[in-house]
Structure 1
Amino acid sequence: MRVAFTLHVALLLGVFSAFSAPPAIPRTNDVVRYERERPVFQSRMMLRERGDALLSALDGGQQIQERRIPSGIVCALPVPARHWLSITLTNGSAYRIGVSFQGGLVYLPEGLYEVTDAARERVAKVMTQLDEDLRQEIVSTPKPLVYTVSMVDDGDTLSGIARLFYGDATKWRQIYEANRKVIKNPNMIDGAMRLTIPKLQ
């Protein structure tokens with residue numbers, strides 16, 4: 001009898017939680033600054049306009065909903081967050097938020113939520129801009145520099161990395177020669193390799 005009662009209460013709580021209000025997300029006027037937690041190349045700084053655009057799109061939590069798993073799916077692994085941000089608020093506290101690359105999922109302190117269809121395109125646009133900011137930071141850093149493969153869209157190939165840094169895919173051999181201790185086979189690049197990007201000679 002006790003087990004049945006516990007199960008009944010759990011089911012009721014599950015039903016009610018499915019319709020619970022989404023958590024509140026800070027508004028732009030509550031923010032002192034935004035910082036990038038991941039991915040980070042050298043600077044953690046983040047443009048205020050990017051953070052404001054993200055929070056405006058999420059509208060204080062009005063544009064998120066509990067994650068829905070399609071019927072027939074027993075277990076669904078979420079897409080990992082592409083960008084993690086730390087937000088310092090005017091009251092001195094910090095708020096952490098992660099967003100998937102295509103802007104469909106938001107990781108909040110309270111859990112994982114879906115972005116509504118109405119806001120998804122706006123959130124995805126911010127994610128694209130954040131990626132472009134990171135890319136510009138990486139390629140504008142004086143060489144030589146150390147770069148982690150897949151930090152930005154590099155194709156996971158030496159030619160793709162050469163195109164990213166030199167604007168010329170045929171310069172891949174120069175990167176290979178500078179990283180012979182790390183790269184055993186130039187046709188097999190690990191997505192987490194740290195490579196030295198030399199100056200062009």
Structure 2
Amino acid sequence: MVLPIVRYGNPILRAKGSPIEKITPQIERLIADMLETMHAVRGVGLAAPQVGHALQLTVVDVTGVTDRPSTLFVEGKPAEIEAFMPLVLINPHVKPVGELVKGPEGCLSFPEIYADIMRPEAAEVKAQNAKGGAISFRCSGLLSRAVQHEIDHLNGILFIDRMEMETRRELKAELEALQAETKAARPQQR
């Protein structure tokens with residue numbers, strides 16, 4: 001099922017996700033729905049808070065993106081990216097590695113807003129997969145950027161928090177309009 005994507009202005013995007021203790025049928029359903037949603041909107045990543053769940057869960061799929069290459073190393077050896085996609089990362093931990101590099105980013109929770117963001121060029125990741133098994137890998141390129149972006153979501157960090165101040169000033173009116181639109185669309189709490 002394609003899920004609605006939470007937009008900037010919804011407080012859940014600032015919540016730190018809770019760890020997933022057990023892979024339940026509900027978690028399996030959420031994973032399937034998140035993958036379907038990500039593919040339906042042609043995203044390369046989607047975090048649970050973006051679909052209304054403050055959990056340590058994200059999905060990533062960079063298959064087919066040729067203009068921004070990725071590398072993947074599993075157990076220190078180069079791996080074929082397509083063989084590992086889509087990635088399901090439960091309770092992930094990321095260790096940024098390497099020099100900071102600037103690259104373009106967008107976010108499904110910020111429709112039509114894009115900016116260049118500085119991030120470490122590579123990342124070492126440890127997580128659980130969809131079955132609860134331990135996985136670890138090192139990645140660079142778009143895969144690294146996507147993983148770091150999505151893991152930020154699990155900690156209540158948004159890509160606008162990583163923008164240069166000048167860029168954020170330039171986008172101020174668009175961000176305020178999106179935030180106001182989101183707030184107006186939410187049911188009023190009593």
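All of the numbers you see were taken from the coordinates with simple rules; none came from a lab. Model, not experiment: these values are computed from the prediction. Cβ atoms are built from the backbone, for glycine too; each structure is taken alone.
Computing Kirkwood radius over Cα pairs in Å across structures 1, 2 gives 17.0 for structure 2. Among candidates 1, 2, the computation of distance in nm of label points 7 Å out along Cα→Cβ at positions 55 and 71 that gave 3.4 used structure 2.
Thinking of 1, 2, which structure, once helix-only ellipticity at 222 nm (-39500 (n - 2.57) for each DSSP H run of 4 or more, over all residues; to 500) is computed, gives back -11000? Here the read-out was taken from 1. Largest in FRET efficiency 1/(1 + (r/R0)^6) of positions 119 and 159 (r between Cβ atoms, R0 = 30 Å, to 0.05) among the labelled structures 1, 2 is structure 2. A value of 16 was derived for relative contact order in percent (Cα under 8 Å, 6 or more apart); which structure in 1, 2 was it taken from? Structure 1 accounts for this read-out. Taking Kirkwood radius over Cα pairs in Å, for residues 87-166 alone as the criterion, the highest value among 1, 2 goes to 1.
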